[in-house]
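For reference, the structures are reproduced in the following blocks.
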Structure I
């Protein structure tokens, strides 16, 4: 049971961390090369699509930490698992409090008229996204460390 719980958790956390890093390293730099109205439209479409997928995906990464915490209580892997879970919980809080309101406003922006506001929003969103990447990457590292410590 412990190996299954770890596998599910590492899969969810790893896929989420990879997605976050991929959008930071590839998708958003490519979008910055578009003209302003086209970039706004592209960001709006991505926001709509990710808005459907990401709540489930992020929740799965966080929730899948819980059985591992319970199963590793009193074991060597508990502390890194706890730190990893806290990193993912902080990422989720940062997303809900920071990125989601920006995403909601992005969906309301007129691609032809609100270019300056969009630029300010994207700068803030990018900073918050960088924080998410740091938290998911660190969280994944700690979850992996917890899993490896359990196997010793």
Structure II
């Protein structure tokens, strides 16, 4: 079940930001797109990752978001995974390190996508429940995650 490649479940339509992007814009992206992780890019390379948790743990007052660049709060030491790595490898990294997102990069370290703990949960859920009742809207939005075998 967890032996498929990460590329089969990763998100490739990413919203990214620059290190100079202000936190008010980051917060707006989080709220409007209902995401929790934004890769931070500079000169075509991933240089960090910012999460909703990063905004909270740094205790920056929302009044200061407009003047604070994301570089001040982003995580720069990030684990990355290759598209051919297994879903189980991503799950193990999440469990072992207690974080929830892994940038997916190629051999040149170019960002190809992102995989989150939610992606893995949804992937496994769809295997067990191919015709969900309660999560129908989510299923319809993410049909490409799992094609019936």
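Quick look at the values:
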item	result
Highest-scoring label, criterion being distance in nm of label points 7 Å out along Cα→Cβ at positions 77 and 109, among I, II	I
If semi-axes √(5λ) of the Cα gyration tensor in Å, for residues 53-92 alone is computed and equals 32, 11, 7, the structure in I, II	II
Origin of the derived value 2.8 (distance in nm of label points 7 Å out along Cα→Cβ at positions 13 and 125; candidates I, II)	I
At a computed 27 (relative contact order in percent (Cα under 8 Å, 6 or more apart)), which of I, II	II
Identity of the structure behind 18.9 (criterion: mean count of other Cβ atoms within 10 Å over residues 45-52, calculated), options I, II	II
Identity of the structure behind -27500 (criterion: helix-only ellipticity at 222 nm (-39500 (n - 2.57) for each DSSP H run of 4 or more, over all residues; to 500), calculated), options I, II	I
Winner on distance in nm of label points 7 Å out along Cα→Cβ at positions 29 and 61 once structures I, II are ranked, highest first	II
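The numbers here are math on the coordinates, done by the rules we state, and not lab data. Nothing here was measured: the structure is a model prediction, and the numbers come from that model. Cβ atoms are built from the backbone, for glycine too; each structure is taken alone.
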